[in-house]
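Rule-based calculations on the coordinates, nothing more; no lab input. If you're wondering where the values come from, they're calculated on a predicted model, not measured in any experiment. Cβ atoms are built from the backbone, for glycine too; each structure is taken alone.
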Structure I
Amino acid sequence: MKVYVRSETGLLQAVVLGYPDNFHGDQAPIEVVNNTQAHYYGRDDQPTAQRLQPEFNALRQLLESYGVTVFYPKPCAVPDQLTPRDIGFVIDDIFFVAHMAKVSRADEYQGIKFLLDQMPNVTFVPDNVVIEGGDIVVDDNTVFVGISQRTTMKGYQWLAEQLPEFNVIPVSLKPLNAGEDCLHLDCVFVPVGSKHALVYPDGIADKVPALGLYEWLRVTKEEQGELATNVLSLSKNCVISRDSAKRVNDLLRSIGLEVIPLKFDEAPKTGGSFRCCTLPLIRR
C-alpha cells in the first residue's frame, strides 16, 4: 500500500475510520484522558458503543458513497479506538506511527498493524518524544505542528529533523491554566477549501506568521468546545461537518464549499469529531 498525503483538502481516497464496537469493553481499564471525557463519563448521557455505532455507520456509508476506501482498525486491548487520527499520520509517502502521551493509548496503533505491514515507508516516533496526529496539519510543503496538551517541543524538533525538505512550523497552543481547553492543533486550526482555514484565535499562544497566509473563518469559544473546527474535507470543494454547527456551516458555504451536515454527537463527548475519528492514508 502506497500512502500519500500532502494536504488537508486533497481528494480523499483511503482512510482509517474509528472503530466503535469495542468502546469501553472489558478488555482494558478505562483511563480518562481529557477534560471532555471527565465531563461526560459516568453520566446518563455518556457515550456507549450502542450510541456510537449508528453515527460511525452513517459516516462510513457517506465516505464510501464518495468513493473513499474505508478501513477499520482491528480490535485490540485498549479502552477505545474511536480516534485513529492521533495514532499516526501520513506526510508525503511516509506513515509516521505516533508516540502517545497517555498510557492507555500506547498500543492503539496495533489495531492498524495489518495496514502498516503493507506500507513500504513506516517510521516510528521514538519513545523519548511525544507526537500525536491531531497536532499535525500538512499543507503542501508546510507542516504545522501543535505544541499542545499532548505533543511536545521535543516532538516538533524531532519531526523537523525527519523532514528537511519541508517547512515545519510549531504552533503553541494556550494551556489549560490560561483558561483554554485546546487538546490538539486541529481543535483550533484546520485548512479548508483552497485558501481558507477554520481558526479559533484565542487558542493560539503566540503569533505564527504562516497562519496569516490563510483567510480565517473565525470560530467562537463555544463552537471550539463543540469541535466545530474538527471537520473532514473530502476535497477542496466539499467538507463534512456536524449538523449542529449551523453558523460555522454557513461560513463554509459562504466561501463556496459544499457542506455535508451529519449528526455526530457521541464521539465529541470523548474529545474528537470528524477529523479525529479519521486517519487519511491517501489524498490526491
Structure II
Amino acid sequence: MANVLIPLPALDFDPTEAAVSWKVLSAMGHDVLFATPDGARSFADDLMITGEGLDPWGFIPGLKKLKVLGAVLRANADARAAYAELERDARFLHPMRYDAVRAADFDGLLLPGGHRARGMRPYLESAPLQALVVDAFARDAMVAAVCHGVLLVARSISPRTGRSVLFGRRTTSLTWSQEHLAANLARVARFWDGGYYRTYTEKPGEPCGYMGVQAEVTRALEKPEDYVDVPKDAADHSRKTDGRHRDSMDDARPAFVVRDGRYVSARWPGDVHTFAKTFGAMLGE
C-alpha cells in the first residue's frame, strides 16, 4: 500500500519500537525499508533484549544471567519475538545509507527511539537524518515518531522558517516522569553505569530535567501547551501512566498516541502497537 522508511542508528535502538512497528506495518500491507549511517545492519540495545546487566549484580559475569529487574525492564516477549523475526528480514539486514535516501521516494517516515547514549546520540545529531525529516514535512509526507525519535524531529530545523518542523504542532514524547523514573532505577540497579537511561544530562547550573526529552521537545514548540501528556481525566489513566502496563495488538488501553494531521507521536515502547496501527491506518487513508 505505502512505502515506509525506518532509519536506525548503527546500534542501541529500542527493539520494541523498531521491530513491533515493522511487524505491524508489514502485516497491514505496507512496504517497510531501513536505513543506517553506513548501509550496514543495525543492532538493538542488547540490554533491552536480554535484560542482563539491569540488576545490581549485572556486572558480575557469573551472576548477570540471573534477572529480576532485568526481566521486567527489558522488552516483553512479544517484542523480543518481533525482533527475532526482524533479524531475518532481508531489508533490515541490507539497509540503505542515510545519504542515499530521499524523502520523495517514500510515503511515510517512522522514527523509533532508544536511550543509550553511545548509539543514540549520533542518530539524534545526524545532519542527513534531520534534513530528511525537514524534507518529509515539507512534502507533507506521513511522519511517525516515538520516544527519543520525537527528539530527532524536534531538532530538525526548517531552513525556510528557522524553526523546528514541530513548531505549530502538537506532540508527545518520552515524558520526564518516565525518563526520571528509569534514571532513578538505573542509579540503583545499574549503579556502575547510572546514566544508562539518560541520553543527555544537565550541565552545571541547568535545572533537573532540562536536557530530558520532554523539556527539549517542548522548547521547540510554538507554545508549551502543544506538548501533550495523558490528561488527568483520561480513561485508564493509571494503566497509561504506571509504567507497568504495555499495549498489545488487542489492548490499546495502556497506550497514549497523539495525532496532528499527518504526524503522529507516542511516548515509549508501551504505546507502540497502537502507535504503529495508527500510523498504518494513516498511510492507508
Structure III
Amino acid sequence: MDQLVLEAPVTTLTKPDTSHLVTEDDTPVDNFYSEKNERLLVRPIYSADPPLFGGRPFVVAANVGVFYSVRQPAIVPDVFLSLDVEMSDDWWETAGRSYLMWEVGKPPDVVIEIVSNRVGEELTRKRQIYARMRVTYYVVYDPDRQLQDEPLTVFELRENAYVKRADYRLPAIGIGLTLWEGIFEGKRATWLRWCDQNGRVIPTGQERAASERRRAEQERTRAEQERARAEEEQTRAEQERTRAEQEQTRAEQERTRAEQEQTRAEQAQVRAEQERARAERLATQLRALGIDPEA
C-alpha cells in the first residue's frame, strides 16, 4: 500500500489560494441503493421537527468533498455531518462549494462510508485519513459484508486512534444510528437510519406527514366511533324512555281499571244493601198485615 501522506489543516490567518482545487467532477460514483441510502441519511436531519441538536447550526451532505489540506485532493465521504457550522452564502465560490476545513474551522463530527465494493479502502486508507482529520465518529456500513463480519461498525476517536464502539450511539452529538427494515421511495430493504437516543428512527418529512395523516385518520375514526356510540346510547335512552312511558301508561290503565272495578263493586254493594233494605221494609209491611213473609 502506498505510504499515506497527510498535512495538518491550514491555520494561518492568511487565506490560501484555492483556485486550483477540484471541488466536483462528472465521475459517477454511486449505485442506486447507496444513492438512496445517502439521501435517507440527509433528509431527516434537515426536516426534523423539532430541530435536532438543540437548534445548533449544522451541515449534513452526501458526496461533497472535504478538503483537509490545500495541497491534497478532497476526500469525498458518502455522508458527513458537522455541527456548529453553516454553509457559506457564497457557495458558488470555490471556498463555498466544498467543505474546506480551514474555512469552516473544524472537521466533520460524523463521516459515513457505505461499502459497495472491495476497493474503497474504508477500513484502511480512509480510516487513517479520518483519524488524522480528527473526525469524532467514523461509520462503516457494509450491507453485503464485503469487508467485515457485521454490516455496521461505529468507530469513535480516542486520543489519536479509532476504537470500535459496542453500540451504534453517537453520544457526543446526541443521536445514533440503526439498521431499519422498511420501504423508502418504493423499495423495501434494510437501510441505515439516524435514530434518537432511545433508538427511535428519525423520520423523513414525508414519513412524518404520513404519520400525521394516519393519526388524523385514526382520530377521525375514533370521533366517528364515539359519535356512533353516542347515537346508539341516545337511541337506547329514547327506547328506555319509551318503554318507561309505556309502562307508566299500562300502570295508569291498570289503576284506572282497578278503580273502575272498585267503583262497580261499591255500586253493587250499594244496590245489594238497597235491595235488602226494600226486602226488610216489605217484610215489615207484610207482618203488619198479619202475613208471614217467609211462609
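Ranked by FRET efficiency 1/(1 + (r/R0)^6) of positions 57 and 161 (r between Cβ atoms, R0 = 35 Å, to 0.05), structures I, II, III are topped by III, which has the highest value. Can you tell which of I, II, III yields 13.4 when mean count of other Cβ atoms within 10 Å over residues 113-120 is derived from it? Of the structures listed, the value fits I. Assuming 17.8, 56 is Rg and Dmax of the Cα atoms in Å as calculated from a single structure, say which of I, II, III it is. Computing Rg and Dmax of the Cα atoms in Å on every structure in I, II, III gives 17.8, 56 only for II.
Of the structures labelled I, II, III, which one yields 15.5, 43 when Rg and Dmax of the Cα atoms in Å, for residues 97-240 alone is computed from its coordinates? Value 15.5, 43 for Rg and Dmax of the Cα atoms in Å, for residues 97-240 alone corresponds to I out of I, II, III. Between structures I, II, III, the greatest calculated value of relative contact order in percent (Cα under 8 Å, 6 or more apart) is seen in I. Please state which of the structures I, II, III yields -9500 when helix-only ellipticity at 222 nm (-39500 (n - 2.57) for each DSSP H run of 4 or more, over all residues; to 500) is computed from it. The read-out comes from structure II.
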